[in-house]
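What follows is a group of structures, each given as structure tokens.
Taken together, the values in this text are just the output of simple stated rules run on the coordinates, not laboratory data. Computed from a predicted model, the values in this text were never measured in an experiment. Cβ atoms are built from the backbone, for glycine too; each structure is taken alone.
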Structure P
Amino acid sequence: MECQPDSHQPYTLLGAVCYDNCQYLEGDRWFAMAVGRGASDTDDEIERIVRMTKDKEKRREVAKYLLKKDSTHYAWANVYMK
């Protein structure tokens, strides 16, 4: 962030790390900052994190969080609720 203060990439990465560690609200905060710096791929990043999670319970937990947050926007997460 110090080297490239206007870049969205460090913020996207921190959002992804938070989501990977089940810190969804903190991850949302970082993703929002990334969007504020021009990121357009945060939803893709969140979906990639969910898809790549090997632990089925953890994957179900994040899917549940996303669906509660916005069931229309994150409708793709329904696949992980089974």
Structure Q
Amino acid sequence: MGCLSVNSETSPGGVSILDVSFNSNSNLWDITASVVVDFSSIGGTKNNCSGTVTPWNTIISCEERIQEVDENSDGYNDF
């Protein structure tokens, strides 16, 4: 069993996370669960194109677009 994270290079950006397991009878991967992560409620992201799994088994997604705007007024640039 494993986890597959697929970034979305759309606007707004997002990530699909799938739990997968290999089916040795069919020699195919089966999707056992899935969730779509939508970042629009926290200021959004755009063009998520990369990411990784941390040593703590969490997923980090990143984007390639830089924008120097604090759209949700939290003191940090949002893109």
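From which structure (P, Q) was helix-only ellipticity at 222 nm (-39500 (n - 2.57) for each DSSP H run of 4 or more, over all residues; to 500) calculated, if the value obtained is -19000? Traced to structure P.
Taking percent of Cα pairs over 17 Å apart as the criterion, the top structure among P, Q is Q, with the largest value. Ranked by distance in nm of label points 7 Å out along Cα→Cβ at positions 45 and 69, structures P, Q are led by Q, which has the greatest value.
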